[in-house]
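Below you'll find the structures, each written out as structure tokens.
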Structure I
Amino acid sequence: MSTSGGMRAVLAALVANLGIAVSKFVAFFITGSASMLSEAVHSVADSGNQVLLLVGHRHSQRTSDQHNFGYGRVRYIYGFIVAIVLFVVGGAYSLYEGIHKFQHPEEVGDTRIAIAVLLVAIILESFSLRTALAEVAHVKGKRTLWQFVRAARQPELPVIVLEDIGALTGLMFAFVGVVGSTVTGDARWDGLGAVAVGLLLVVIAVILSFEMTSMLVGESALEEDDAKIRELLAASPLVRQVIHVRTLYVGPDELLVAAKVGVDAAVRAVEVSSAIDDIEANIRLALPHARYIFIEPDIYRA
């Protein structure tokens, strides 16, 4: 995934969510709708999350000092913070507000304003999601969207895609809550809408937290990249055996490759050195993000 593509999706989501948050708060002050308040808080949380992703990306560009592999993993840390913010600020608050309004229902004001704001928000969120999906389409290959989220090694696009899908679904829940309270005259529908939004945000936050934790612990190369590395190692005329290959993403765009290969005992050191140089060049040509490559030769034993 290109970093620039991920940042475009983040910026598009930020612009959309800021406008949506303002309109939702205005509608809440007019109508007093719990679903509208939950959605407003949701948009604020999403906007804050996008700012966090931008800050994390900026910090990851710092020049290395005592960190020999750079600051790329800072982006994972900010992605994990995003999951926490979404859980606490978005999910937990919406659940609290929804349960409170269900137990102590209050009449919703002019629902026409709330419905109009929700429809506008759906349009804006659809624009943001479309931008994110367009970026995903360039990099996911034959993977499904869920497979892309699971396989991604960069945090920005998976976060934005899940947030946008959650935002659109949450808007539908809020819409049902507001319309239900209007049609039935029962304000508890509004509370149920807020509870549904809260549960949705909690589920998305949990998924994100697991994904970010996996990235922080350290993920290996994708299966197809690992197979390509092994293929290029085995293709060298001097390599008789690929003993093992270990890979690790030291940052979202930086892959470390460590391999041990078997060569004949009679091969001269200068020939081994030249072969290793050729292998490294071929791997970097095939996988430009393979920034750190360490190949250890060993004596081949049949």
Structure II
Amino acid sequence: MDLTNAQSVQLKARAKINLTLDVLSRRPSGYHDVEMIMQQIDLYDLVTVTLISEKRIDLTCSDSFLPTDERNIAYKAAQAMMTRFNLEVGFEIQIEKNIPVAAGLAGGSTNAAAVIKGINQLCKLGLSTEEMQGIGFELGADVPFCFCEGAAIARGLGEILEPIKGFENAWMILVKPSFGVSTKDVYGGLELSEVNVHPDTHKMIEALKTQNRKDILSGLVNVLETVTLKLYPKVEEIKQTLMAFGAEGVLMSGSGPTVFAFYSSYEKAKKAHKKLKLQYSQCYLVATYNKQ
């Protein structure tokens, strides 16, 4: 392999939201079987992977809050690729963070997926998307989805994916409060017998097929809200605030604490965002993303 010239690839690592999130059962292992519709959004980190001749991993990140060693899932992704394919080279990884951390938006998972994609490309490994998803799943349940382009139903632990038509050209505001949430704690606190409202996944799929906006917005359900909203009343407060600012539909993403709100037009979303960002430091105006 000729390494006389440094070879780099830069990838957009997109965030996701959950249009629905249902938990079907708890496995003896403690993990949960889920059924959820995940949608990529046009908020992304920039991940640059550079091939180097020395066998090491050098990770840097624009967010000083994040570790840059093996505690970082992107670093683990590079380690996994080097070990699995006996790579006698190394990688410099630069992450320019735009996705908030510990937010329920798959920020870490999407960075890991980008590293796997980048290494596959730089080292000409010829891996299929499915093969890369398999490697990603060993790192985290949300990583396989991050190889999708748009929307998908995720089942099992999140690794069984079925691409579907996503919510097109939908403008939203994301608000992330100043604290993070432990996914493990939220799932650990879930009492399925106490969940009264479950999403109608089939109805949501049909609504997305025809872009029936009314049914999409009325079908936004996340059963993890039953836990997170009790533990963190601030999340409920944000939901109410977004509704008061004219949102058509509001939901928490993943295990939280980020809340997203859909607006009927870019103009309405922009107007609300202008006021809301005075109240919330982590407030984003973004659209859904679907590969054309």
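Values quoted throughout were computed directly from the atomic coordinates according to the rules given, and no laboratory measurement underlies them. Please read all numbers here as calculations on a predicted model, not as lab measurements.
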### Query
For volume of the Cα convex hull per residue in Å³, for residues 44-123 alone, which of I, II scores largest?
I
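Which structure, out of I, II, was mean projected area of the Cα convex hull in nm² calculated from, if the result is 18.0?
On the way: I: 18.0; II: 15.4.
Derived from I, not from the others.
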### Message
Given -23500 as the derived value for helix-only ellipticity at 222 nm (-39500 (n - 2.57) for each DSSP H run of 4 or more, over all residues; to 500), which of the supplied structures I, II does it correspond to?
### Response
I
